[in-house]
Structure I
Amino acid sequence: MNVFDELKERGLIAQTTNEEKIKDMLENQKISFYIGFDPTADSLHVGHFVQMMVMAHMQKAGHTPIALFGGGTGMIGDPSGKTDMRKMLTHEDIDHNISCFKRQMSRFIDFSNNKAIMVNNADWLLNLNYIEFLRDIGVHFSVNRMLAAECYKQRLENGLSFFELNYMIMQSYDFLVLNQKYNCQLELGGDDQWSNIIGGVALVRKKLQKEVFGMTFNLLTTSEGKKMGKTENGAVWLDPEKTSPYDFYQYWRNVADSDVIKCLKMLTFVPLFKINELAKLTGSELNGAKEILAFEITKLVHGQEEAEKAQNAARAIFCSGENTDDMPTTKIKLSDFNDKKIPVVELLIISKLVASKGEARRLIEQGGVSVLLKDETKKISSISDEILKDDFTDNFIIIKKGKKVFHKIEL
């Protein structure tokens with residue numbers, strides 16, 4: 001199976017500028033292609049993971065990935081899908097974030113011996129002469145068409161600044177530069193990038209009279225159409241300091257039954273024939289598929305050892321005496337107790353299982369909190385419930401949030 005068919009069968013491909021020619025090119029040539037990553041945070045997140053899986057599939061098929069870091073475009077910020085203008089970042093913020101991206105991306109893509117290339121569009125965007133750029137590049141863009149693009153529609157309702165309007169031109173210019181420098185023939189991106197991608201395809205055609213191509217892949221959404229990779233506490237990050245390997249594993253272990261097969265196809269290298277067998281499972285049998293999903297993704301992001309630790313911790317049941325060493329842990333001190341007691345609400349906040357007292361109250365009132373002690377599981381029914389110091393047998397207890405989240409509190 002060629003890589004185009006593989007990506008298609010895995011449900012990754014959304015739109016193409018010319019499906020027949022792209023398929024033929026990927027099957028009969030070895031090309032360079034690029035995907036852009038704007039450094040808006042100091043870690044990649046689950047949304048980026050789809051893009052890196054596509055890059056990895058393409059690289060395995062012999063094509064050369066170009067990872068473009070938006071040191072220049074990140075100074076503006078992509079307005080796609082945003083109702084408000086993004087926060088402006090400093091040069092220092094952007095440089096730091098790019099260094100974090102490079103380190104994380106190297107886990108998925110082989111950059112040795114020019115098998116893949118890293119570039120930063122700050123190298124050609126930051127020193128542009130504005131008037132020359134407008135005359136040379138801006139003249140090829142119709143404002144009417146730009147404003148009709150999907151990436152700008154949502155912003156038009158709340159006001160689109162001229163500052164942000166430049167983003168499409170910048171991204172299109174990236175494709176032109178990469179085609180001239182590396183003979184890059186294909187731009188890839190999430191489906192929300194379609195307008196920006198076809199802008200680049202058109203610019204290369206107008207400036208160089210060359211045919212290049214664009215292809216988008218499906219965004220990672222639930223069966224209800226909501227974006228995946230968000231939790232009550234924010235994004236699911238690839239940095240273990242921001243989302244622990246255990247919490248990362250648990251996120252995938254807890255996906256809805258209707259999403260597990262799609263995620264296996266899009267986010268793992270599990271062979272399609274095996275996934276198709278797993279698709280036959282129903283009801284509680286799907287838990288086995290979820291464990292495979294969680295383990296495989298955690299292994300890709302954090303390595304085999306951390307994946308095994310996370311899986312063992314997730315399977316651990318406190319009362320059975322199984323090992324809880326790898327469970328997410330928060331340490332507290334004797335000074336945190338008042339008269340040898342500490343409120344459960346305080347433990348929930350300290351452990352970051354909730355973001356506020358109000359959230360803790362709602363969770364408790366809904367019956368979503370239990371405390372696992374040595375000899376019993378104590379259901380928390382009131383926001384005034386407290387845990388005694390004497391309850392910390394072997395110097396720890398475990399808080400259970402909902403049905404599947406466990407957190408160790410160590411004294």
Structure II
Amino acid sequence: MITNLALFEHPSHVDLLYPFSILHLPWELRFGALTIIETWQKLCGATVIGCFGREENLASFYARFPEYRAQQLGVGNVLLVSSRLVPTKSVVKQLREHVDLHRAVAFTVHGELVAVSLPITTWDQLSLEQWSDVEQLHQQHQWQTVELPTARLLGYLWEMLDVQASAIAEQFEFFTDATIHQSDFASAQVAALDAESIAVGEHSSIAPFVVLDATRGPIIIGNHVTIMPHVTIIGPCAIGDHSTIKAGAKIYANTSIGRWCKVGGELDSSIFQDYSNKQHDGFVGHSIIGEWVNLGADTNTSNLKNTYRPISIELPSGRIVTGRTFLGLLCGDHTKAGINTMFTTGTVTGVCANVFGAGYTPPVIPSFTWGGIQEHRRWSIEAAVDTARRAMLRRNRTLLPEEEALLRAEFERVAHTP
């Protein structure tokens with residue numbers, strides 16, 4: 001039995017999950033219809049009693065999600081989990097089979113420490129702040145170790161694209177109370193293919209001439225979602241609460257859309273975090289879009305090279321040959337793209353970039369870039385913060401001091417980067 005969860009940011013994820021990691025912690029990533037932290041809670045039925053990682057990012061996380069701060073410790077054990085471990089039914093089943101209420105048990109994947117189960121009495125005696133503290137304790141005490149043979153480790157950000165389909169399929173059981181029947185939408189002229197694999201939340205509206213095709217995987221539609229006429233959605237696909245799918249949109253398999261998003265045009269195998277918009281025609285494929293992003297009309301992402309060669313990505317830590325044939329845009333929070341923007345295959349943008357101009361973008365667009373195609377300069381921090389505030393007020397949200405502090409820290413980092 002797992003009753004208490006403590007989530008730890010793995011130190012490698014600061015670089016590997018760029019640009020998402022600039023303002024966020026790994027367990028905020030959208031993972032199917034849920035986030036990673038929500039998935040851990042659902043699968044384990046446990047309380048998250050602590051989150052551990054970079055101090056400034058933790059402050060922002062708790063300010064935005066106060067429900068995770070200082071939750072009451074329950075009876076039983078405490079499971080310490082590295083952000084490298086992907087939460088699946090199989091993993092949780094293996095963990096439950098080996099947790100011990102009376103002694104510590106360590107769990108590894110290919111020899112890498114990914115989780116530790118501790119009795120509450122042991123947890124109370126420890127003062128852990130980083131995953132390296134957990135690794136050091138394991139080396140000192142040589143706890144009983146169990147290898148997790150079917151577990152998956154999360155490395156680079158784009159690897160999240162590989163787990164969306166399985167995540168949506170596994171999470172569908174959490175939404176079965178909302179599953180529809182073929183007759184539910186027949187009179188409304190909605191084509192629901194394999195209706196038993198489609199879940200529609202409360203107060204959501206689906207217009208006539210919409211096609212929901214779940215023959216290849218489930219479709220999960222959250223609460224207060226609006227789907228306009230002539231939309232086609234092919235599963236596996238998940239759409240978060242309060243989101244709007246614009247008329248004529250085509251959303252292909254393996255796509256996860258967060259809460260409060262507005263999406264139109266053509267999407268394929270992509271992830272949108274919360275509060276981001278792509279309202280108009282244009283193609284986004286094999287891409288990960290952060291929060292508070294706005295992609296202007298006819299914005300397109302190239303996700304395949306004309307040479308069909310593997311795509312390389314430029315991260316702050318260096319150039320990475322991904323080995324992937326398909327990879328589009330990795331877009332940081334608060335970035336805006338002007339109309340007709342054409343993102344080069346494997347483009348990476350930081351936060352608060354304002355991208356516009358004729359032609360293809362360069363593959364690297366640093367945070368606070370103004371322009372970014374034929375010529376560019378650095379956007380002022382005051383103007384960027386003001387724009388972030390204005391955008392967030394449109395969703396009745398305010399830019400919190402902890403969020404602003406992270407933006408200003410990133411501005412200083414970029415200003416001192418050659």
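Read the figures in this text as sums done on the coordinates, not as results from a lab. If you're wondering where the values come from, they're calculated on a predicted model, not measured in any experiment. Cβ atoms are built from the backbone, for glycine too; each structure is taken alone.
A few remarks follow.
- When distance in nm of label points 7 Å out along Cα→Cβ at positions 253 and 285 is computed across structures I, II, the figure 2.3 traces back to I.
- When Rg/Rh (Cα atoms, Kirkwood Rh) is computed for each of I, II, the one that comes out at 0.97 is II.
- Read-out FRET efficiency 1/(1 + (r/R0)^6) of positions 5 and 173 (r between Cβ atoms, R0 = 30 Å, to 0.05), computed value 0.90, structure in I, II: II
- Ranked by FRET efficiency 1/(1 + (r/R0)^6) of positions 365 and 397 (r between Cβ atoms, R0 = 25 Å, to 0.05), structures I, II are led by I, which has the greatest value.
- Ranking I, II by relative contact order in percent (Cα under 8 Å, 6 or more apart), the structure that comes out highest: I
- helix-only ellipticity at 222 nm (-39500 (n - 2.57) for each DSSP H run of 4 or more, over all residues; to 500) from the coordinates reads -13000; which among I, II: I
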